[in-house]
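Take a look at these structures.
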Structure 1
Amino acid sequence: SSAFSEYDVIKPKPSWAEQWPDVWVKATFDTIRDTLEKSKLKPSDIVGIALSGLYGGSGIPVDKDMEPIRPCLIWMDRRATDEVQWVKKNVDKDKIFEITGNYVDSYYGFTKMMWIKNNEPDNWKKISQFITPKDYVIYKLTGENITDFSSAGNVGGVFDIKKRTWSKEMCEILGLPISMLPQQIVKSADIVGKITQEASKLCGLLEGTPVIAGGIDAPVASLSAGVLEEKNHVAMAGTSMCWGVVHKGQHLSPKLVSFPYVAYDDEMIYTFGGAATAG
């Protein structure tokens, strides 16, 4: 069985795109309830759930109490043009590519974080951490604050794609405190928490139901299509479109986007190119 819930994108200006995280949480809880009802399954039949989520953009800037400070600048937001130019002028292209497997574009989350720092100083002072979209929902389900390798890698310029962790060097160069990034990075298949009593009342799953980390939506969709081996590739279209290939590092390109794959994520990489819209 399946279910869906729609929500809008906030577009304050041309090329800007934002969303408050509460719409994701409500949609998740509602669709879990709807799916249970349609399938006629009992909550006790569910042995666990895993999540996939949109390409994270800036992530949700939250304060010390994990409350959102402003909407997330999602993947299709293109406002960070000045930040992109600054990186091109001030950061060695070979260095950023060698460390991260990526270059710079306003698509990447790190440029959107820089935009908030440069343009919203009052908000910046309040930020304790940036939480990726899927992982904000996981926090609301379990109370646990984690991210997975694919979601971390999708931030771009501050993630070391070889060491599978945040790059202290790149954070310092770009002026982004490493403390503002999720501190626990796990594999997509890891159980990261259990449904809390509060979440159980809202989504209909039993308290204690295991929650698995999951990952970014396109590689998770690729995994569901059977992509398990090196050089397998998948094209997909939806709100946007992309074509991605799985490999062990030999197909990295500064013209494409790369981050750890959601299976064999300690060695496999997902590299893709695409468009912001699919028509």
Structure 2
Amino acid sequence: MLADIIPLIFGLASAFSWGSGDFVGGVASKHVNVLTVVVVSQLSGLVTLMLLGLLAGETFPDLGGLLWSGAAGLVGGMGLITLYKALATGSMSVVAPLTGVVTAAVPVILGLYLEGPPAILQLLGFALAIAGVGLASGFDKSSIISSKLTHGFVAGIGFGLFLVFIGQVDETYFFWPLTISRGITVISCFSLAFFSRKLSKPSRTTFPLLVLGGMLDTGGSGFYLLARQASRLDVSAVLSSLYPTATVILAYLILGETPKPTRVIGIALSLAAIPLIKTPTP
């Protein structure tokens, strides 16, 4: 019984942490450009992980761990850069729903190959969760007919593969795989910032938000890895992918932003999926 609850707790903690990070980043992006938000928050997360790795005295990963961690950082960076390009073209409302759906779907599909099929009720839970993520992210008719769907698909593939790759690291490692992957992502983001020359200096009031957003994002990755180490790939990934629900709820509670009916339906589907996903795998 406890073995079934632990991954649920870690997975939902990951979703809440990632969703909170997105909320904080969204608030900060009203005062500074999005590229600055991404770079500073990712860098603060990297520093946090390095310090924790040193304090914990954790041994450095073997070659396999290095390769999986590096690959996770590469695809994660690809996802972030693609999302930034979507923001720069003003198509985020179209890209976000597809990104969320693909992010959750990729580990489910690959999980069938890597770990075999889950329980039938879990499959139903995955379907509800993926639909809920899409709706909570703002899915509507424009998301179907838009010519900019490629951004959402590529970003979702990147984030989904990040969940798969970082989840392949041996359970004896924790902080350093996350540090390595974050380091690769930071390099990708700095490269984009260098060539675009759009990096700006955040104000004294905005900078703490960026640091907080980075720490929350780091917490989301950490909780996901804990969930992955305690459960199947698809279970941990789908639970963690429910983060848009947390973002919408926080926007309502803190900013008073009333969600659209489709987002409310998405939240309801996400919540309904949780007990189904928790079903023990035969």
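I have 24.5 for mean count of other Cβ atoms within 10 Å over residues 56-63, calculated from one of the structures 1, 2. Which structure is it? Source structure for this number: 1. Each of the structures 1, 2 was assessed by relative contact order in percent (Cα under 8 Å, 6 or more apart); the largest value belongs to 2. Which structure, out of 1, 2, was mean projected area of the Cα convex hull in nm², for residues 128-199 alone derived from, given a value of 7.3? Derived from 2, not from the others.
A value of -27000 for helix-only ellipticity at 222 nm (-39500 (n - 2.57) for each DSSP H run of 4 or more, over all residues; to 500), calculated from one of 1, 2, originates in structure 2. Structures 1, 2 were shown, and mean projected area of the Cα convex hull in nm², for residues 104-231 alone at 9.6 was computed from 1.
Read-outs: derived from the displayed coordinates by stated rules, not from any lab. Just so you know, these numbers come straight off a predicted model, no measurement behind them. Cβ atoms are built from the backbone, for glycine too; each structure is taken alone.
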